[in-house]
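Below you'll find a set of structures to go through.
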Structure P
C-alpha cells in the first residue's frame, strides 16, 4: 500500500488549508463558459479538493481506443491553477454504450435470471474478465497521462462499489464463485461439512455441481447463502484491487481509495475486510429526510466509518447540501442543518467534507439532487451556507489529523449481520442493528462517544464493551471479548449472540453458545414474542421482540421477567469476571429500559460524558498528538444551549462563553 502519513503529518490528499472541502465535479456536463465561472465560485467558497471524472468514460473514450482528453486536460490545469487538489476517478462506474453493445456479457444478472441493461450506471459484473480488461485499460491510460500532474492527489477508484447491485448470478459469476469456494475449502468434502449438506440431500460430488443460491422452491442452504455473501463482497474488492495494481505500478506515490457507503442501510459489503486495501477510508452518507432523528443515524454511520478506518482520519466523499432526489419525498435540509451535518462528520473523524455534487445538473436522473451551486446560483440559501461552511472548515486547521477519543466500544461484524438475517430464524423481528443502534443512540444522547470495532480488534483501551446480536462469532473473537472483561472492562452481551460459529453451525450445549461460560448463564429455549407483544420487567419497564428461558450458572439476576410463562426468569444478569464484569441482556427493553441499563453500565465502567451540556447537544472530542483537545458541541435544538467548556471557539476566534446558539455549532480548542 501507499505509505500512510504519520500522525500529525498531512497526506498528499489533505495537504490543504484547513479541512479539505469540495465535492464531485462533473465539468463534462457543462460548456467552457460555465467551467470558467466554476473557478471563480470555487475560490469564493474556499473549495480545495474535488473528485473529477467519475462518470466520464463515454466522453474520454468515445469509441474503442479513440480518446479525447482535451476537456479533462483543461480542467486539471485550471484546478491546479487555483490550488485545488483532485481525486481523479478511474471513470469505470458506468461502461460506455459501445462497450455494452460489443460485449453484452458484461451485464449483471439477478437471482431470477434477469439481465440488467444499460441506460443507468453500475451495469457490469465485477467477475467479468472482459470488463476487467477494458476497465484496467482506461485506468492505465488515465494514470499514464496524469501521473505527473500537480493537481493529482488521490485516485478515486470506480464509485460506490456494490451500489444498486451487490449480488451477481451470471455464468461467469457462478464460475468465479466455484473457484472461490475451491480456494476456501480445498476439497468438496470440506465444503459439504461446512454447509451441512447431509440435510435435504444437498451433498455435492464436485465443485462443478455448485451454483449460486438463486431462486428456489423453498429456503436455501444457509451455509451456501453466507458464503455467497462473502464471495460477492470479495469479488467487488478483487475487482478494485486489479485496478489499483495498475495505479500502484504507474503512480506508486499517489494513494488510492473508493467511496464506501457505510451506514445503517448498507450490509452487503464487509468494509472491515475492505479497509486493508484502501490507503484512506472514504465514505458517502445521506440522511433520510423522514427520520426525525436523522442526526443520530449520521452519528452512527460516522462512528462506523471511523471504526472501519481504525481510528484514522477519513474522507466524507459525498453528502448533500440539501434535498436528494431518490427518496419518496425529498425534503430540503433545514437552515443550518448542512453545517451541523458537515461538522458532525468532522467531529467524528472526517478530515474532508465533500458533496455530491459541485454544480446541480440541468438534465439527467439526478437533476433535482441538491448541489453546492444550486439551480438558482449565488442568490440562494444553499450557496450562502456553502460559503459559510468553507470559511468554517478553514478555521478548523488545528483539528486536522487529530483523533476521536472514546472509552466505550460497540462490536460490529458484517458477517454476523449477514448470518443473523438469513431466513429460517426464530423471529423475523430480530434485526442485527436494532439493539446495537438503541445502545448507540442512548450513549450518544448522554454525550458518550462510541467506537465501532471489529470483534478481532484490540479491546484493552475500552472500559465499556457492548456486544449486540453477534449471532455468529469465532472462538478466537469470543475469547477476545472475554479477555476484555477479565482485564477490567464492563462487557454486555445481548440475546442472539454467540449462537453459531462462522460456518453457521449451532454451538451445542445451550445458548448463548460461545459466551455461555463468560456470562455464567445457560439458555434452555428461545421465547420470541409475537408481533406487537410486550413483556413487563421487574424494574417497571417493558420489552419487546425477544425473551428466553435463562438459567443462572454463576451469574446473578439483576432483573427478571414478570409475566407467564417466564415469570421470575432472569432478563438481565451480571457475573464478576477477573477485574471486570460480564452482563447478559435476554430481551429488547424499551427506550427507558435501555437508558436505565446504560446508566448502570456507565456508572460501573467509569465511562463519563465528554462534557456537561443541555439536552439536545451532540458532544464529541478529538485530540491531537500533542494533547490538544477539541470539543465539538452541536446544538440540534431551536433554543440556545449551555455547554460546560473553556477555551477558544475556533469558529468565531473568540473565547467560548459557554453557550451554543440555537441550531449552531461550537468547536472549542480547550485550555
Structure Q
C-alpha cells in the first residue's frame, strides 16, 4: 500500500482523495504488476511448481478461510477488541507489531527537569529522554528502598504547564542508579509506564491523578494524534505541534522558568518502523487482538514431542525464546489494502462479528438498525498463518487437503520464525488439530556488501533476472529507485548503485545463479552475496559445456559404463562415493556441501584426472556413458545446461 501511495503522491493524489474503492483498484493493479515479476523469476530460476495450484491470500477461497477463522476465534472468545498501547507508525498511520520495529542505537540526551512538590518550595528532579511526553505524566515513581525519597512517597507533584496533581509512588521497578532515581510515569506513551499505570489503576479525577484497586479505573492520557502531533489534551502554546517541535518548545520554556536543571549525554535506542523508517510512537488505540497463550502451548508441545523439527536444530532455541514470552497478537491495521475485518458497529458502537452483514443480523437477531463495517484490515500475517491448510481448500474438505495436509517441509528465513512459522503452527492446531508441517528448514539471510538485509524499501535488492540476463547501469539505477517505500532515499541509492556497479551487471545464466545459491545455503545466520562466487560457477558451467563438446568429438563408445582398467575402476568408485555423499548432504539439509561435492567431483576428478588419462590412453569408450550419469546427478543443481547437453548428445531428455 505504501508504494502505491508514494506513486500517487507523485501525481499529487492522496488515497483519501481517491476513495477506498478506487484506491484498492490501484493496489490490485500494482499487485498484478508485481505478481508477474515474481512468477517470472520463479519460472526462470527453474523452480518445479504446479502452476495449476496457484493461490493468492486475497483470492475468494483464501478470503473465505480468513473470515471463517476470525469469526470462529471471536465466538470462542479468542479474539477481542481492546484499547491498549501499541507501536504506532505516524507515517503509515497504523499499528505495527514489535517485530516490525527496528532499533537504532545512537547517542542522545537525558534532560533533568524539576517538578514542584505540592504545598512546598521544594522540587523533585526527574530525568527523561522524552520531555515532550510530560503532558501525559500521571505519577512519579521512586524505589521504596531509596532513602533520598522516602519522605516524598504519598505526596503530590504539580505537573509544570498543566497543573495536574500526580502522586509519588513507591515501586521496586525503579532503578535507583538511573538518572536521578525518580521516574516520570507516562502510561499513554511508554510501554513500561503503561504496565506501572495499570498496576496502580491510575486515573485522573478533576485535575488529580488517583490510584485504585479496581483495574477498570485505569485510564491513561493520550497526548498525540495519529500524526504524532500534540492534541487538545496539551495546553497552548504546545498543542497542535509535531512531537519533536513540542520537545523543542518544552525545553525552551523549562529553561525560561528555571525548571531545566541540566542535560547530559545518554545512549538511547530509537524505535523506527521497518518499512517507513519513521520514529515509532507508543500510542493508545482501539485494536483487535488474538489470545495466544493457549495456542502457543499446543504448538510448543508439538515441538517438544519432536513432531516438528527445526534444521539446523539451534533455531529451536530462537523459537522457544519468542514463544515462551508471547503476548496477545495485535491483528488489526489502519490501512485499506488487505482482508477487511468482519465486524460491524451500530450507532451505539456495539460490535457484531460475523461472516457477512446478513449473517450477523441473523446470528445476533438484530432489527433493521444501520450497521457500518470496521474500516481496519487484518495484519497480513493473519492470513499467512492459515496458508498451509487454506491454500489446500480449507474450510472445505477438498481432495488436495485430504491428500497433502499436513505438509512435509517448510523452507523459510530465520527472521520470520515467529512472524509466520510459529503462527502457522498455532493456527493449524487450532483449526485442524494437526501440525502444518513436519520439518522446518531455516535459511540465513542474504545481505548486501554493507551487511544490510536486502529489502525493496532500502533499494539494495538484486533481481535474479538481472544476474541471469545482465543489466546496464542506467537500467539498474532506474529499477532500484522505482516504487520505493521511502522516496527520499532515491538519490542515496543511485550513488551507491553507480559506485558498486560501474558497468552494470554482466549476464551469468540461471544454472550459475542456482549453484551460487546452493553454495550459500550454509547454516550461518548472515550470508554475504559475492559476485566473485557467481563468476566462479559461471566458469564451472562453461567447463561442463566444454567437457561435453570434447567428449562428443570422440566416436560413440559403450552404451553403459563398463570398467576396463584401474582408472575406470577408480573414477566409478569416486562417482558412487560422490552420489552417496550428495544424498547424505541433501538429507542433512546441507545443500552447500552437496553442490561443492558436485563441483569437486566434476572438475577435479572427472575433468582434471579421468578425461586427461583417457586422452593419453585412448580408452574413451566410457566417457559418454559416464557423462550421461553425471548429468543426471547434476541435474537438480544445474537443470538447464544438463538438459541441453543430454538432448544434444543422447537425443533424449532427463525428465
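Taken together, the values in this text are just the output of simple stated rules run on the coordinates, not laboratory data. These figures come from a predicted structure and were not determined experimentally. Cβ atoms are built from the backbone, for glycine too; each structure is taken alone.
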field: Entry that produces 1.56 once Cα Rg over 2.2 N^0.38 Å, for residues 156-195 alone is calculated, selected from P, Q
entry: P
- prompt: A value of 11.6 was derived for mean count of other Cβ atoms within 10 Å over residues 36-43; which structure in P, Q was it taken from?
  reply: Q
Source structure (of P, Q) for helix-only ellipticity at 222 nm (-39500 (n - 2.57) for each DSSP H run of 4 or more, over all residues; to 500), computed value -9500: P
statement: FRET efficiency 1/(1 + (r/R0)^6) of positions 108 and 372 (r between Cβ atoms, R0 = 41 Å, to 0.05) gets 0.80 when computed on, of labels P, Q, structure P
query: A value of 26.5 was computed for Kirkwood radius over Cα pairs in Å; which of P, Q is the source structure?
result: P
